[in-house]
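We did not get these values from a lab; they are worked out from the coordinates using the rules stated. On a predicted model such as this, the values are computed, not experimentally measured, just so you know. Cβ atoms are built from the backbone, for glycine too; each structure is taken alone.
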Structure I
Amino acid sequence: MATKLPDDLMLRPLGGEARELGDWLTTFHLASVVLDPYTNESSWILKTAVRILEEFRGSHARVNFVVTADDTDTKKFLGPLTDRFLVFTDPDRTLVKALEVSTLPAFVFVRVDGEVAAVAEGWNADEWSEVADAICATTRWRPPTIPAPGDPVAFAGSPAAG
């Protein structure tokens, strides 16, 4: 994938002020799970997404959730996970559009140069594993087990446009 995100793309952390993408990429890559809290599909993958992101803690990838909702609905959906992870809100789906994803949930790896290095849409263990492998190759980290016991069966996801 050769999508370069615009440096002036604004990312807003939950409860915080929006900053340009370049500000978030000064030191770390982004390993993001993009979720739509208004769909069953995003809730089905939440436990698995947490497990995978936890595996990348300590790597040179800033693990995070991107939720296509405002602060209130994001907090309702993620609950106490908002205290454990960096969470970006994307109620207008500006980031989703820039990533050119058509289906959510999605697992996305953005390198520090703003290039979208890998994307998996919906839940397919092999595709999510490919994103994890791209993160590992770039950060020299160990890959998580995908799939793992308890992970859901493959599903297509829901339209990213909402």
Structure II
Amino acid sequence: MNDHLINGFEHNLIKGKIAETIFELMFQESKKFSVFHFGYEYTAEYLAQYNLALPKEVLSNIRHSPDFIIVTENKKGAYLVEVKYRTHIDNQEMIDTARRLKERWNPSYIFVISNDGFYFTPANTIINKGKMEKLDRKWINSGLQTKYFKLVEDYLCHHKDKNL
């Protein structure tokens, strides 16, 4: 691959989209959740077509909205989820991210794909405990986690070794 053709921003954007896709597919396949895109990039075009004169605070909240809403199949639970890919979890970065997310979107969750697994934790818990927790099997069973982690290994962990 010609690294000089893709800069760091583009590289990170692609990795982030892969992480979002893995999250979406895994949670959908669990059949426990309906998954809906919620982030700014999915709502901005709809808002623009109405030419709304929204206050700056509202626009700022929309720009910093979580990536997804997942709704339980029984429709009794809904969760706002920010999705990230990080090679390794940096606890301070996750605390800072959780604080920013909580300011605008409380309650909310952070889902992180890292080279050592999946993490899924409420923003409040990250702030209080100072760390992320591994994705619990009550959310996604171990078989699905294993299946989707193979995609992480193929597309995120070893991307420099592949001819993309």
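Listing for the model above:
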{"item": "Among I, II, structure where helix-only ellipticity at 222 nm (-39500 (n - 2.57) for each DSSP H run of 4 or more, over all residues; to 500) as derived comes to -9000", "result": "I"}
{"item": "With percent of Cα pairs over 20 Å apart, for residues 82-153 alone derived as 27, matching label from I, II", "result": "II"}
{"item": "At a computed 3.5 (distance in nm of label points 7 Å out along Cα→Cβ at positions 130 and 146), which of I, II", "result": "II"}
{"item": "Test item: mean count of other Cβ atoms within 10 Å over residues 18-25 calculated as 19.4, pick one of I, II", "result": "II"}
{"item": "Structures I, II, by mean count of other Cβ atoms within 10 Å over residues 74-81: label with the highest value", "result": "I"}
{"item": "Structure responsible for 25, 22, 17, with semi-axes √(5λ) of the Cα gyration tensor in Å calculated and labels I, II on offer", "result": "II"}
{"item": "Identity of the structure behind 5.3 (criterion: mean projected area of the Cα convex hull in nm², for residues 42-121 alone, calculated), options I, II", "result": "I"}
{"item": "With relative contact order in percent (Cα under 8 Å, 6 or more apart) derived as 29, matching label from I, II", "result": "I"}
{"item": "Mean projected area of the Cα convex hull in nm², for residues 58-105 alone - highest-scoring structure of I, II", "result": "II"}
